[in-house]
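Colleague: Structures follow.
No lab work stands behind these numbers, since they all come straight from the coordinates. Just so it is clear, the model here is predicted, and its values are computed rather than measured. Cβ atoms are built from the backbone, for glycine too; each structure is taken alone.
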Structure P
Amino acid sequence: MEYLDEEKGDDHLYNSVRESMAHMQTESEEHVCVDQKNIEEEIAGTPLAPACSLWTTDAEGAVKLRIEEGCTEEPITVHQMFKSTVEKYGNLFALASKENSKWEKLTFLEYYQFCRGAAKGFIKLGLERSHGVGILGFNSAEWFFSAVGAIMAGGIMTGIYATNSPEACQYVASDSKANIIVVENQKQLDKILQIRDKLPHLKAIVQYSGQPQQKISHLYSWEEFMDLGLDVSEKEVDDIISSQRANQCCVLIYTSGTTGKPKGVMLSHDNITWTANHASRAGDMQPADTKQESLVSYLPLSHIAAQIYDLWAGIQWGVLVYFAQPHALKGSLVTTLREVCPTSHMGVPRVWEKMMEKIKQGIGECGYLKKKVVTWAMSVSLEANQNCMQIKDEEKPFLFWLADCLVLQRLRAELGLSCCQKFFSGAAPISSETVQFFLSLNIRLYEAYGMSESTGPHFMSGPKAYKLPSCGNVVPGCRYKMANVDSEGTGEICFWGRNIFMGFLNVDDKTREAFDEDGWLHSGDLGNIDEEGFLYITGRIKELIITAGGENVPPVPIEEDVKKELPIISNAMLLGDRKKFLSMLLTLKCGSNTDTMEPTEELSMEAVEFCQQLGSQATNVSEVIGGRDKAVYRAIQEGINRVNSAATSNAQRIQKWTILRKDFSVSGGELGPTMKLRRPVVLEMYNQVIESLYQE
């Protein structure tokens with residue numbers, strides 16, 4: 001099925017790819033085990049770039065790979081991974097985009113063809129080796145073509161968050177020495193035009209959705225860009241590809257900058273290809289020749305979780321990727337899920353929470369009898385799932401089967417998850433309330449734990465490794481150790497494996513801090529491991545609150561307990577670093593503007609119901625905090641008292657709290673792109689409010 005007009009040159013590209021495919025050499029399927037001492041030498045015929053260290057901060061540098069005895073997988077480049085997929089699954093559909101209410105699909109061969117076409121365009125525009133290609137916009141086929149094409153052309157693919165300000169875009173583009181920036185539309189283009197004069201390495205801008213509204217030098221539409229490379233020879237592309245090495249950088253992931261300026265996490269070809277293979281195995285991803293998986297791409301591809309899951313694992317396993325609409329997180333995601341019925345789905349905790357709220361709202365609008373039936377079915381499912389964690393559905397009690405068949409299947413269908421078999425949560429900790437709710441729908445949320453610096457997941461839950469409330473077992477082929485373990489078995493989680501990043505681009509001191517003298521990556525997260533190897537996260541070293549009395553307090557468990565006790569609370573942030581006592585900022589669950597995603601004044605249905613049960617008639621935030629609604633304030637204090645009653649010491653009790661007038665949000669700056677709380681930002685934004693809590 002055609003994706004571009006014939007007049008735009010897609011037939012030419014298609015034929016040229018067919019010719020190049022015919023000349024591909026079939027690679028040996030034998031795997032060779034390699035001792036660490038010889039990793040700079042040729043491995044199974046694939047040379048690596050000379051390297052003398054496990055890390056580098058140079059975009060053109062190379063690193064030693066963490067290959068150990070017993071290794072059964074040779075290092076390969078991104079192109080080698082893609083070429084292998086095309087050889088196996090070339091005629092299967094790979095990408096699906098909705099055009100004029102119809103899903104238009106591309107095969108893996110066509111996908112590869114467009115990536116080569118993009119590579120030629122980048123070469124024609126003067127992309128220099130190891131310079132960045134920034135991609136700024138919502139998920140699309142063109143995003144994928146640009147990402148893979150940039151790597152094929154010898155550049156470094158650099159995602160830029162679509163929510164970034166012009167200044168934040170400038171920082172990433174400058175740091176990565178971006179020669180080309182690919183933008184989605186006029187809105188994103190305007191950001192780059194504001195900072196264009198401050199980007200000395202920038203040679204061109206490409207807009208992939210719609211036509212540019214003005215004629216500007218070195219600004220190209222997508223069609224113009226693809227036409228540019230038609231006179232670049234296949235040999236020129238092949239020569240660049242053949243010069244690439246698996247231990248060199250091909251991707252930059254910029255951290256969200258919650259604790260300072262964003263850092264460019266350098267990922268090698270081997271980081272990407274090895275993780276796409278092994279992490280997906282842990283998640284029980286099936287190869288397309290067994291059963292083709294399908295998913296919906298909607299989370300920011302600038303983040304490692306979505307990039308590994310959607311883009312790189314998609315290529316590795318032959319997954320059919322459907323692209324959601326740009327307004328997916330404003331309400332259209334469930335509509336797309338219903339149309340597509342994916343076999344696998346990943347969400348950050350806030351996405352799962354939104355789905356939970358949607359279902360709860362629907363149940364709340366049901367009649368008395370229907371509500372009773374749904375509540376009964378969910379309680380049966382929750383009990384069965386909690387009591388039979390390691391048992392398959394067909395082995396569970398008849399009552400569970402009846403509840404699932406008559407009620408729960410319909411609820412899952414409402415979410416577009418009727419065919420989904422694997423459900424993943426990542427990028428931030430998920431609350432036990434959310435996990436329990438989905439268990440009541442007979443949906444197991446498999447939590448993944450890792451970092452950008454570990455190319456995504458280092459520990460994963462899955463169908464074969466599931467235990468609440470853990471993050472699962474270490475990904476096969478990876479290792480871990482616990483540093484500075486205390487008397488209760490809690491220590492800092494440290495990583496080792498082929499997934500460990502090369503270093504932070506141009507930031508030598510932070511790179512040195514990330515690794516210990518033996519090369520282990522220190523996560524900064526605290527946790528413990530049980531006798532079966534399941535990981536439990538207990539907090540983060542940098543987030544530890546140290547009171548004036550020297551008491552170490554992990555904030556996350558206390559914050560989660562407060563939200564669990566009080567369903568009206570959306571966000572809770574514990575305070576008290578170097579203070580005499582602990583206090584807390586609270587926000588109420590509210591609706592959001594469907595266009596801007598800004599939180600509104602209106603309380604959510606769940607929050608309104610909470611108020612009504614107390615005898616309060618409040619329907620918006622002002623009505624609660626303006627007159628300090630006695631019923632609501634008393635209920636919140638009682639909930640906090642219950643949390644305090646379980647505190648391990650007086651120093652861990654919440655002494656004061658206040659409700660903020662607005663919920664936290666990405667647009668407001670309190671949350672990062674993956675909905676993670678940006679504590680330093682909140683501390684600065686609400687400094688006066690916080691200080692007032694500590695005034696005598």
Structure Q
Amino acid sequence: MRLSRVRIKNFRNFRDLLIEPFPTPAVILGLNGVGKSNLLHALRLVLDPELSSRARRLQADDIHDGAAADSNPTVTIEVDLTDFDDDADAQGTFDGSLVSRDGEPRVARLTYTFGPKVEAGTLGRALTIDDYAYDIYGGNDPTQPMRHAMDHVPLTVLHALRDAEGDFRRADRSPLTRLLRDTPPAEQSIQNTLAALKAARSQLNNDDNVKKLVADLTRRLELLAGSQLALVPSLDFAGREEDLIRSVQLLTDAAATRGIDCASTGTANVVYLALLLEHLRFRRSVTDGEDTILAVEEPEAHLHPSLQRKVFAHLLREPTPLLLTTHSPHIAAVTPLSSIVLADFRNGHTTATVVPPGVIGAADAVDLERYLNVTRAEILFAREVIFVEGAADAYLLPALAKAAGFDFDDHGIVVSSVEGTDFAPYAKLLGPQALNRPHWILTDGDAANATPTDKGTERTWLKEPGLWRAQQLAELADRTQLASRLKDGIDSITKADLPATGMRPGRSRQVVRARSARIYVGQHTLEVDIANLLSEELIATYNDFKSRPSSRAAFKTLLEPVEAGTAAADERADYIAEIEKIGKGRFSQRLAGHVAGMDLRTRLAEFYSDKSDDAFSQTELRSIPGAGTILTLLENLSQAVRGTPLLPARPRTPTPDEETGPAANSGSPA
């Protein structure tokens with residue numbers, strides 16, 4: 001049995017959350033505060049048999065703020081269960097809650113509501129939380145009680161930062177005690193042990209020091225309470241089977257000298273989880289086995305990264321239906337795409353998205369799961385994601401933003417390289433049909449190049465490959481009208497050859513069109529496009545690697561026509577080849593250090609001499625030769641995230657005349 005659908009309305013930060021299909025296993029990813037724990041608590045209200053009736057009665061602050069428009073809002077939590085067609089006992093239990101039964105797998109729905117007990121206005125006053133009551137019923141029929149169903153499919157939650165050591169000390173919470181109760185020692189072993197303890201008790205009670213201790217304690221109690229307390233103190237070992245089971249302790253070394261309290265917090269949590277899994281395995285194996293759903297909050301707590309991955313990999317192989325919440329990129333990195341539930345907080349409430357079956361092909365899914373290594377898994381937690389072609393762009397973009405006073409880390413922005421030009425799988429993953437996450441794409445224009453393509457049996461050459469990539473990505477983003485306009489526009493401009501210098505006529509119009517889908521197409525390649533804006537930093541970076549005056553002079557000579565925008569194709573190629581001798585990624589890594597320390601406003605003022613303090617408009621940034629595409633991307637990103645231009649106007653210091661003029665002297669008549 002497994003969860004197949006969850007809907008939560010008006011509960012805490014969920015205005016109307018729908019997760020369908022609900023995957024198994026499910027890994028709920030999201031930043032702190034997005035509502036992962038609230039999601040687990042909502043499921044507990046329906047499925048946790050250990051949750052008391054008092055806890056199922058909500059408080060006023062459990063009702064979503066957005067429900068205030070409804071004078072008497074009702075909290076509703078629907079949980080759909082499936083995969084029990086071969087379980088006659090489950091079919092009998094959920095018979096009154098089925099929402100589908102003919103021609104498809106059975107689906108049972110359990111519904112929790114917390115709402116008014118009476119109609120508004122019948123009490124002659126406004127309703128309060130005391131006028132509310134909860135109910136759990138089957139299907140969509142409030143007259144079909146289903147509170148007992150949770151005993152058949154219970155939810156067990158391991159909370160984040162739980163006190164595993166404390167639980168081991170409490171018999172009512174210890175997973176070891178529960179496991180021993182389910183699989184107790186043989187009766188003869190228990191009787192033999194109790195007999196041995198009885199003999200030891202006799203020996204203990206005959207010890208002189210023990211006799212004195214008991215006598216002293218008896219005397220003290222008589223002085224304190226006289227005959228009002230009927231106590232006869234004695235010392236003993238466990239004398240009953242239950243006492244014996246409760247007294248068993250787990251030791252963690254071969255010499256049996258160190259208890260679980262001597263282990264690290266992370267170790268104690270792993271041991272706790274292992275015992276719980278064994279307990280669930282046993283409960284599943286009995287005749288009327290439980291279909292327990294195991295929910296684990298933040299399994300990364302107290303575990304180092306490699307152990308996080310190991311523990312999670314084991315949990316994925318368990319037959320117990322599994323639900324995890326995490327904000328660990330190490331766990332996200334090894335999570336199957338089909339298991340991801342991405343939670344986000346938007347417009348005052350939490351949303352959740354999954355990757356529906358069939359959206360991403362099997363081969364692309366495998367590639368993406370490899371791609372989501374620990375660093376790149378950050379794209380699942382980022383506020384905004386920028387996909388770029390390679391390491392050079394990934395180093396430079398945050399540095400250029402920092403030079404403008406725009407720190408990506410402050411705003412949860414992640415730049416991720418796809419190591420090539422095939423953006424399609426990544427755009428699908430974060431696109432509207434799957435996880436629906438805000439993302440931007442920066443790609444080289446490669447306008448000077450043409451890429452080979454097969455058209456039927458004829459080998460042809462594709463002009464403006466960067467714009468064609470934008471056109472394909474617009475289709476993936478469901479921007480069909482934009483994709484059609486781009487196709488027509490690119491077909492039109494590529495009838496002309498690329499000029500010796502500059503771009504094809506009409507190209508800029510297609511570049512602007514692509515930006516409406518957050519796709520930013522450069523002119524040539526990154527190293528060429530930034531030459532005009534960052535020539536000083538490019539020279540300083542090259543000089544960091546090369547000390548010979550002749551090499552430095554030769555690089556400067558190669559850079560000059562590229563900087564001026566007059567370089568022919570072979571001159572651009574020679575310039576890039578010189579950088580490639582160092583390595584594009586390594587070169588850009590060092591270049592980023594020089595760029596991050598510069599003042600971008602001052603540099604841009606060299607292009608617009610009267611703009612030292614004024615704001616730069618998008619039009620002005622776009623017109624910067626070569627680097628205009630990158631600057632426009634940063635401008636639009638800043639507006640989206642910060643609500644301000646990339647380079648807003650600087651506060652102006654009043655001149656001496658303004659400070660001493662008539663307006664400054666309030667005592668003088670105007």
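Colleague: From P, Q, which structure was helix-only ellipticity at 222 nm (-39500 (n - 2.57) for each DSSP H run of 4 or more, over all residues; to 500) = -12000 calculated on? Intermediate results must be reported in sequence, preceding the final value.
Modeller: On the way: P: -10000; Q: -12000.
Checking each candidate, the match is Q.
Colleague: Can you spot which of P, Q the value 0.55 was calculated from, given it is FRET efficiency 1/(1 + (r/R0)^6) of positions 55 and 559 (r between Cβ atoms, R0 = 35 Å, to 0.05)? Walk me through the numbers on the way to the answer.
Modeller: Numbers: P: 0.55; Q: 0.00.
The read-out was computed on structure P.
Colleague: Looking at distance in nm of label points 7 Å out along Cα→Cβ at positions 143 and 639, point out which structure of P, Q has the largest value. Walk me through the numbers before you get to the answer.
Modeller: Values: P: 3.4; Q: 5.9.
With respect to distance in nm of label points 7 Å out along Cα→Cβ at positions 143 and 639, the highest-scoring structure among P, Q is Q.
Colleague: A value of 8.7 was derived for distance in nm of label points 7 Å out along Cα→Cβ at positions 231 and 551; which structure in P, Q was it taken from? Could you put the intermediate results ahead of the total?
Modeller: Numbers: P: 7.4; Q: 8.7.
Attributed to the structure labelled Q.
Colleague: Taking Cα extents along the principal axes in Å, for residues 431-518 alone from the coordinates of each of P, Q, which one would give 48, 33, 24? Could you put the intermediate results ahead of the total?
Modeller: Numbers: P: 48, 33, 24; Q: 41, 33, 21.
Computing Cα extents along the principal axes in Å, for residues 431-518 alone on every structure in P, Q gives 48, 33, 24 only for P.
Colleague: Comparing Cα Rg over 2.2 N^0.38 Å across P, Q, which structure shows the greatest value?
Modeller: Q
Colleague: Let me ask you something else. To test your reading of the models, identify which of P, Q gives 4.8 for distance in nm of label points 7 Å out along Cα→Cβ at positions 503 and 607 when calculated. Write out the running numbers ahead of the final one.
Modeller: Values: P: 4.8; Q: 1.2.
Working through the options, I get structure P.
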